[in-house]
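Structures incoming, each one as structure tokens.
FYI, it's all coordinate maths here, none of it is from the lab. Since the structure is predicted, the reported quantities are computational estimates derived from the model, not experimental observations. Cβ atoms are built from the backbone, for glycine too; each structure is taken alone.
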Structure P
Amino acid sequence: MQTEGRPLRLLLVEDDADIAAGIGDYLGVHGVEVDFAYTATQARSHLQERAFDLVVLDVNLPGEDGLSLCRSLKHESGLRSPVLFLTARGALADKLVAFEAGAVDYMVKPFAPAELLARARAIIAHAPASGGAQLRVGAYVLELQGHLLVRGDVSLLLQATGFALLRRLMEASPGCVSREDLCSLLWEDGPPGSDPLRMHVYQLRQQLARSFGQPLIDTVRGVGYRFVAEAGDGATA
């Protein structure tokens, strides 16, 4: 689910390293962030670590094939990211099976990278209308349109500043976001006062702890902050 202010993030699951590199180079030149997976296991690992706007998935993968992987991700793991299939099979029956597995689009090899880019952008542009954009980290889902953080049956409505901070931290999870980046996000001309970021992070932690039983934001000393789906050991502002 691409959002204004950051590039489209795409997970390319393709076992042919040369094909993957060619696609990745083209998309990268056009401003797309591409992560690579060469097996179903690697794809699952990437999807657990961060959110993607689109998953581009080859049908013929070693071990578990792309169709089985897509079914599992969509119907068992609750994957919200749209899936576009790449395959050498172009028969109608093959396309119907792919759509049944959960794909929103289907491209037959060989194809022009420019067409893949155009289709990817079109899919992302329509993703919010098809159910709402989300970020997922572990058991936590951030509804980008409703400004809700949800875990199971518990939800928290976030105000503008808290939402902006949490969204940036979840986008970077499990990585860390520097204090400088967060200040630039909130205050274009520099933060007012002595240390308003510390205050906003503290307030957000208190809200999260009241709703979910843990503050969810850890301090990386000397660097910044990170979102953690489990209780951390450094959650001090």
Structure Q
Amino acid sequence: MKSKVYLTGAGPGDIELLTVKALKAIQNADVIIYDRLANSEILKEAKKEAKLIFVGKEKGFHRVPQDEINEIIYQNALKYEKVVRLKGGDPFVFGRGGEEALYLKKRGIAFEIIPGVTSAISVPAYAGIPVTNRGITPSFRVVTGHRKTSENIADINWNSFIEDETIIFLMGLHNIELIITNLLKVGKPKDYPCAIISNGTTKNQKVIEGTLETIVQKSKDAVSPSIIIVGEVVKLRNDLKWFD
């Protein structure tokens, strides 16, 4: 039996943002190993006999450690022909898809990457915030707000953030105070606009707007999953908030 693992992006939440290629892989899968951030409605597209394995992580509680997830994917690839590893967003944007692919590569298992629509761009879009806009910002940066326990986001080179760049923090809600403190330390003004978007692209989407001075206090009303977006483009939301 020649098996293959499909490292598949589930997109940001709205099931209609699932790619056609991802949908076909899910419908044909013998096994689906899925994360918490993958919309559970997607699993209804699986065939009835497909094996479903949940390996989701939550803040402070990793139901299945990453090393075990790697091994679960590998062991199922030895038994089944088509294995889908379903991950929220895109598997290569802070999704550990690279780690899982390397694990399979070392063990001689064929794999394919099916990119997903990343929340870094799509969630701000659903909130009416373009990550770039001519005349306002020429670039954007995506930064993890959560690192391995042996690392700290304080080690990020905060001085490298350019003045007119949009900054998007993924998985950063629990570290928001540290993030904002560091941005202020490197010279970002207190009245610099920012927003927190919770449950982006879904019917439960909630947007909290503020400034670097006010957003930490306002973040008490935010829930995970959330992204934090910092930049002048946040001001465009007043005119572009189509999804609300």
key: Which entry (P, Q) yields the derived value 18.9 for mean count of other Cβ atoms within 10 Å over residues 24-31   = Q
message = Once distance in nm of label points 7 Å out along Cα→Cβ at positions 80 and 200 is calculated for all of P, Q, which comes out largest?
response = Q
message = Matching task: 2.6 is the computed value of distance in nm of label points 7 Å out along Cα→Cβ at positions 48 and 112. Pick the structure from P, Q.
response = Q
task = Name the one structure among P, Q that relative contact order in percent (Cα under 8 Å, 6 or more apart) of 21 was derived from.
result = Q
message = With FRET efficiency 1/(1 + (r/R0)^6) of positions 16 and 104 (r between Cβ atoms, R0 = 30 Å, to 0.05) coming out at 0.50, pick the structure among P, Q it was computed from.
response = Q
query = 0.60 is what came out when FRET efficiency 1/(1 + (r/R0)^6) of positions 32 and 216 (r between Cβ atoms, R0 = 41 Å, to 0.05) was calculated for one structure; which of P, Q is it?
reply = Q
ask   = The value -6500 for helix-only ellipticity at 222 nm (-39500 (n - 2.57) for each DSSP H run of 4 or more, over all residues; to 500) was derived from one model only; which of P, Q is it?
value = Q
note = From the coordinates of one of P, Q, distance in nm of label points 7 Å out along Cα→Cβ at positions 64 and 136 came out at 1.3; that one is structure P
inquiry  = If Rg and Dmax of the Cα atoms in Å, for residues 56-183 alone is calculated from each of P, Q, which structure is the one that comes out at 17.5, 52?
reply    = P
